[in-house]
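Take a look at the structures listed below.
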Structure P
Amino acid sequence: MALNFWRDAPTKIKRILTIAVFFLLSIIITVSGVLTPLTLEEADKIKKGLEEIQENVNIQLIFGNNFMICLIMFIPLVGPIFGSYVLYNTGVVIAAQGTAEGFPSLVVFLFLFIFPFTWLEFLSYSTALAESVWLTWRMIQHKGKKELVNTSILISICAVMLLAAAIIEFAVILHFVGLE
C-alpha cells in the first residue's frame, strides 16, 4: 500500500516528503552529536575556538559558511556523507557550549528552535540532502540533465533561505552578545 502511494503520488509531494524525512534525519544526526559526552576541558577548548570565530562574525561570514556547506550537500553521494558529518559536529559544538556553560546540551539544542534561523538552516540542509538523493536517482535513470534544472531552482531557494537565516542570526548575536 505504501509503495502504491509513493508510485501514485505527484512528484512535488514526493519531494516534500523526502525533504521532511531528511529534516527528521538531520535532527537525529545533530542530536547524536549533542548527546556526545565531552569532558569539561574538551568543551572549554571547543567553546574558546567558537568564541574566536564569533569575534569577527558578520552576515557575509555566516551566509558564506552555511551556503558553502549547503552547496556541498547537493553533490550526489558525497553530499549526504558530508552533511551527516557537519550536522554531527554541529551537535558536538552545541554540546560543548552547553557543557561549558553548565546547561544540559539537549536543552540548549531545543532552545535554538525558538529562532527562525535554526529552522531555515535545517530546512535548507534537508532540501540539499534530499535533492542530492533525487539527483543521484535521476542520474541512474539517465535523466540527470533534466534534474539539474530542479537542482538549480532548489539551490536558489536555499540561498535565499540561508541569507535570511544569516541576517536573523547576526541580529540575534548582536542582541545577545553585543558585538559591534
Structure Q
Amino acid sequence: MSISTRTGDQGLTGLLYGQRVPKNHPQIEALGACDELNVAIGLARAAGGRPEVLLPIQHDLVALMGEVACAETDTARYLESKFKKLDDAALSRVDLAAADLEARGLRFDGWATPGTGPLAAAFDQARVVARRAERRLVGLPADAGRTVRPVILAYVNRVSDLLWLLAREAEQDLLPPSD
C-alpha cells in the first residue's frame, strides 16, 4: 500500500467516511491546524517536555481529529463507532495538569517574551498553534456548517492554557531571582 493515493491531484481530499472536499475547505483547515498542534507538542516533548503530560494530549488530539474529519452528516455514525472519542475525562486531565502547575507558584509578569530557552520556546510555539487550531474549530459552524462538540472547543482552549504554563515552568530555572 502506498501513501500516494493520487486522488488529491485535483485539489480535493477525503473526509473520514469518503466525502470529498476541497483541500482549502474550512474543515480541512481545522484538521491541519490540529495536526500542526500535535506536531508542535511532539517537538516540545522531544525537546525535554513532560511526556507524562504531553503524550496523552497527543493521543487525545488524534481522537479529536477523527471526529472533526467527518462530514456533518456522518457525525452520528462516528459517535457510534469504536473510534476513541474526546471526553470529559480528557478535559479533566488537562485541567488537573494546569492546576498542578498553578499550585507551584510560577513567576510571571504580564505578557511572556518567548525565547528564554529552547524548551520554553517550544511550548510557546505549541501554544500559539493551539490558539490557531481553536480559532479554526470555532469557525466551523459558520464556515462549513459543521458543528463541534463543546468538549472539543474547551479541550483545545485548556491545552493552550496548559502549554502557556508549561512554557513558564520551563523558564523558571533560566530567569534571574526575583527581588
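Each of P, Q could give mean projected area of the Cα convex hull in nm², but the derived value 11.4 comes from P.
Just checking, which of P, Q has the largest value of mean count of other Cβ atoms within 10 Å over residues 17-24?
Structure P gives the largest value of mean count of other Cβ atoms within 10 Å over residues 17-24 among P, Q.
Looking across P, Q, the calculation of FRET efficiency 1/(1 + (r/R0)^6) of positions 25 and 89 (r between Cβ atoms, R0 = 25 Å, to 0.05) that yields 0.95 traces back to P. When log10 I(q)/I(0) by the Debye sum over Cα atoms at q = 0.14, 0.16, 0.25 Å⁻¹, for residues 97-136 alone is calculated, the result is -0.46, -0.55, -0.79; to which of the structures P, Q does this value belong? Among P, Q, the structure yielding -0.46, -0.55, -0.79 for log10 I(q)/I(0) by the Debye sum over Cα atoms at q = 0.14, 0.16, 0.25 Å⁻¹, for residues 97-136 alone is P.
Going by distance in nm of label points 7 Å out along Cα→Cβ at positions 33 and 73, which of structures P, Q comes out largest? Going through P, Q one by one, distance in nm of label points 7 Å out along Cα→Cβ at positions 33 and 73 is largest in Q. When helix-only ellipticity at 222 nm (-39500 (n - 2.57) for each DSSP H run of 4 or more, over all residues; to 500) is computed for each of P, Q, which one produces -21000? The value was obtained from structure Q. Here semi-axes √(5λ) of the Cα gyration tensor in Å, for residues 65-104 alone has been calculated and equals 27, 10, 4, so which of P, Q was it run on? Only structure P yields this read-out.
The numbers here are math on the coordinates, done by the rules we state, and not lab data. The shown structure was predicted, so the numbers you read here are calculated from the model rather than taken from an experiment. Cβ atoms are built from the backbone, for glycine too; each structure is taken alone.
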